[in-house]
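Nothing in this text is a laboratory measurement; each read-out follows from the coordinates by a stated rule. Not measured: the values here are computed from a predicted model. Cβ atoms are built from the backbone, for glycine too; each structure is taken alone.
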Structure 1
Amino acid sequence: MTVNDISQLAQSVIAEVERVIVGKRETVESAVLTMLCEGHLLIEDVPGVGKTTLAKALSRSIGGEFRRIQFTPDLLPSDITGSSIFNQDTRDFEFRPGPLFANVVLVDEVNRATPKTQSALLEAMEERQVSSEGVSRGLPRPFFVVATQNNIEMTGTYPLPEAQMDRFFAQVRLGYPGRADEAEMLIQQQVASPLEEVRPVVALERLVEAQAAVRRIHVDSKVREYVVDIVRATRESSLVHLGSSPRGSLYLLHSAQARAAMMGAEFVRPDDVKACAPMVLGHRLIVRGEVRARGTLGEDIVRQAVDAIPAPIPVA
C-alpha cells in the first residue's frame, strides 16, 4: 500500500465521521491516527459532547463490528471477556464470546469498574487476546478500544493506574462545540440522527494493510533523536513526579509516521512529532499536585518541552 493510498483511506474515514461530529476535525483526525497506529484512545470529557457518537461513527465508516460496554462497579471480568455455557444439546460446555470480540469497542466510564475488570481490559488492549478459564483467545483485527472517562464525577470510581494509562496510545478531549457548530448540529439532528447515514468507506482488510504500511514510513535518525529528546525532557521537568515511559517514545514515533502518511508524505518531519506529542505523551505524565492545582495539565508540560527543544532540519 502506497502513502497516497493511506492518505486517501484516512481522509475518507475522517470525512464520513465529520458528517456526524461537527466542528471537531482535529479530534476526529487524532482518533483515525490512533486507529492507524493500532493503538487505543482515551477520551476524557464531560457528558453529552459526542464521545459515544464518535466511536459509533468510526465503526460504521470502516464497516466493523461495534460493541459498547458500560463499566460499573459490579461488572465482572467474564462479563467482558466471555464465559463457558453448558449446551443442553451437545451435553458439553461451549465458549460464548463477550463484547470485547469486536472491531471497535466503546468502554464507557472505564474508571467505574473494579481493578480486576480493568486488568481484563488491559490484557485485551496490550496482548490482543483475552484469557478465560485458562484458555487464551485472539481478538479480531483490527481491534480498537475507545475508552471514556467523566472528569467531573469522581465519586465511586477506581482511578486508572499509571500502568493502564500508559497502555492508551493517545488521550483527547472533545470539548463543547462552537456556537455555529452547535447550531448546525441542531439542524442536522432535528428530525433524525445523521449517524444512520454513515456508510463504510473502507474495508477492514484495507485498514489492516494501512496499519502495517504506516510502520514503513521513513524516519531519519535526527528525527528519532528529536523524539527521544522530547521524552527525556518530560522526565527532567520539575513540574512532574514521573515523566513519559519508553513506550511513550515508541508511540510518539508511530504517531508521527501515521500523521506523515495521512498528509501524503513519504517521510516523517519534525512538525509531525510536534503535532502528536501532546496527545501521545500528556496522559503519561504524573503532574505534581501543586502544579495540577494551577490548572497545568500533562499536555501543557509536553508543549513546553517541545517549544524548548530545537527541531532538526527536515530531511528525506
Structure 2
Amino acid sequence: MRNQMNPTVERILGNIDKVMTGKRNVAELSLIALLAGGHVLLEDVPGVGKTMMVRALAKSVSAKFRRIQFTPDLLPSDVTGVSIYNPKEMEFEFRPGPIMGNIILADEINRTSPKTQSALLEGMEEHSVTVDGVTHLLGKPFFVMATQNPIDYEGTYPLPEAQLDRFLLKMKMGYPAPEEEMEVLNRAQRNLPIEDLQPVVSLEDLRDLQQSIKEVVVDDTLKRYIVELANRTRGHSSVYLGVSPRGSIALMKAAQAYAFIYGRDYVIPDDIQYLAPFVFAHRIILKSEARFEGITTEDVVNRVLARVSVPVQRLVK
C-alpha cells in the first residue's frame, strides 16, 4: 500500500532523477538504506551508472562524499588513515583516510583482498575506526555504498560472509531500456548532469529524517512475521547458512524507512514482502548441491515468502 510520498523524500528522489534515467527504484532503495542507518551493495557489470548514483545521492543531501577505489594492492591504512610522526611536535599525528566522510563510495570492493575489505567492517558497524589503538568517531550520517563486479569476473574476490552481513540491502542496477539509454546519450551530449546538480536538503534535515524513521510503529505480529521468515531460511533444505538475527533487524529497519517515505507511521506486511529479497538474499549461503541445481538465494527467499502465512492485523491510524 503506497500513500503519497513524503515531500522531503520526493525532493531528493526528484533531484537524483535529473542524473539517473529509469533508476527510480534503485534510488528509492538506496535512500531507504540511508534513512535506516544501513549500507548498500550494488552488484552489476561496469558502466551502468553505479558510481553516478552514489554521487547524485551525496550531492542531493549536502553530504561530504569520499571515494575509495579498491585495487589488489590497496592496504587497510589506505582506507582508515595512518599515524605519521611529526618531528616538530615530536608526536604522532593522525592523517585521516577516505573513510572519514558522510557518504562513502567503496568502488569495486571485491577487487581487493579480504584483509582490506575488512577495514570497512568497524566503520560500517560501529561508526568508528581504530588506528594504532586510538578510536576515531566517524561523521553522522555515515553511509557506505559499495559496488562490485559479478564474482565470476577475472581478478575479483568473493566478499566474506561477515562483510556481506553488514550491508542492509543488496541490489542490481541492470541495463537501461533503449529509450532510457537514448535519454542518457542526449544528456551526456549537452553536459554531464552531475556537475550541475545542487543539494535539495541539508545534512541536518537528513538527520531529522533518520530520527523520524525510529518512530514508525512495527506491530508485534509483524515482528513475529519477520522472525518466522528468517527462521524458515535457516531450516530450508537448500540452505547451508540462513539469515542471521542482524538480518531480521535489518528487515525491520528497512520496512520502517519504506513505510515512512510513503507517508505512513506504521509498517504493513506488504513492506516486508517487498523488501525481504533485497535484505535476506545476500545473507544466505546455499548448499553446494543447490547451487549445482541452479537454485539462487532469491529463489529461496521467494519460496519462504510464499509458504509463510501473512499476518492479518487491524491497522489503527
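For the read-out distance in nm of label points 7 Å out along Cα→Cβ at positions 200 and 256, a value of 3.6 was computed from one structure; give its label from 1, 2.
1
When distance in nm of label points 7 Å out along Cα→Cβ at positions 272 and 304 is calculated, the result is 1.2; to which of the structures 1, 2 does this value belong? Could you put the intermediate results ahead of the total?
Values: 1: 2.9; 2: 1.2.
Considering all the candidates, the number was obtained from 2.
For the read-out distance in nm of label points 7 Å out along Cα→Cβ at positions 48 and 264, a value of 4.1 was computed from one structure; give its label from 1, 2. Walk me through the numbers on the way to the answer.
On the way: 1: 4.1; 2: 2.9.
Among 1, 2, the structure yielding 4.1 for distance in nm of label points 7 Å out along Cα→Cβ at positions 48 and 264 is 1.
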